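Chemist: Read through the structures below before going on.
Bear in mind these aren't lab numbers, they're just calculated from the coordinates by the rules spelled out. From a predicted model like this one, the values you see are computed outputs, not experimental measurements. Cβ atoms are built from the backbone, for glycine too; each structure is taken alone.
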Structure P
Amino acid sequence: MFYGEYVYNCNITDGTLRFTYSRPGNVFQLNQTWTKHGQKYWATGTGSTTLSCATKFWNNTQWTIGQDYSKTFIYCSPMQFEMDAKVKKLGRKGRWSWIHL
């Protein structure tokens, strides 16, 4: 189950993208940094959507001490959705300024 505590890291060109997902509330939280034309940016956002997921359970019928007794696997289909994000531009000496989109 996704509860929102685990941070997922993604590889993107010229930056980093991290997000959390809480399945009970269907809420994503995004944190992204990137560089474009030598300028650094930072974006944060929150959005919600419903994922299409299947849950599979496994039990070890021949369990012995030291082995896993059971496991739960959650498989979710890839999807796309849009969310609003706040974007900041990193200025001189590490100061941030808001970008008005």
Structure Q
Amino acid sequence: MIWINTLILGAVGAVVDSALFVAAMKVAVSISILLYTFNSVYAPQISAVYARKDNEALCSMYREATHALTLFSFILLAGVAVYADVIMTFSVRNTVPGQAV
């Protein structure tokens, strides 16, 4: 069921469209893994600070988490932008024009 959207896109669209969609989904999954990691690290710390009712430390922690997520997201985005051709080569190399995904 995970790949149903790719199958539908492959049935109604071109193979290249499906390949682009799959490549974009792989990048999105890698970004969501980054977000999950930060949530796993920062959520318990934020919860502990919130329980102590230390608003200054809470603001500082939110600021640090936001800056770190923004920095790593931009680094990942820059990597994807620089290596877009390589990513697309790995995603599209096994597709045959006119073949459903």
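Chemist: Out of P, Q, which one gives 36, 16, 8 for Cα extents along the principal axes in Å, for residues 30-77 alone as computed from the coordinates? Kindly include the intermediate steps, with their values, before the conclusion.
Modeler: Details: P: 59, 27, 15; Q: 36, 16, 8.
The correct label is Q.
Chemist: For structures P, Q, calculate mean count of other Cβ atoms within 10 Å over residues 6-13 and state which one comes out highest.
Modeler: On the way: P: 9.1; Q: 14.1.
Across P, Q, mean count of other Cβ atoms within 10 Å over residues 6-13 peaks for Q.
Chemist: If helix-only ellipticity at 222 nm (-39500 (n - 2.57) for each DSSP H run of 4 or more, over all residues; to 500) is calculated from each of P, Q, which structure is the one that comes out at -28500?
Modeler: It must be structure Q, since only it matches.
Chemist: Once relative contact order in percent (Cα under 8 Å, 6 or more apart) is calculated for all of P, Q, which comes out largest?
Modeler: Q
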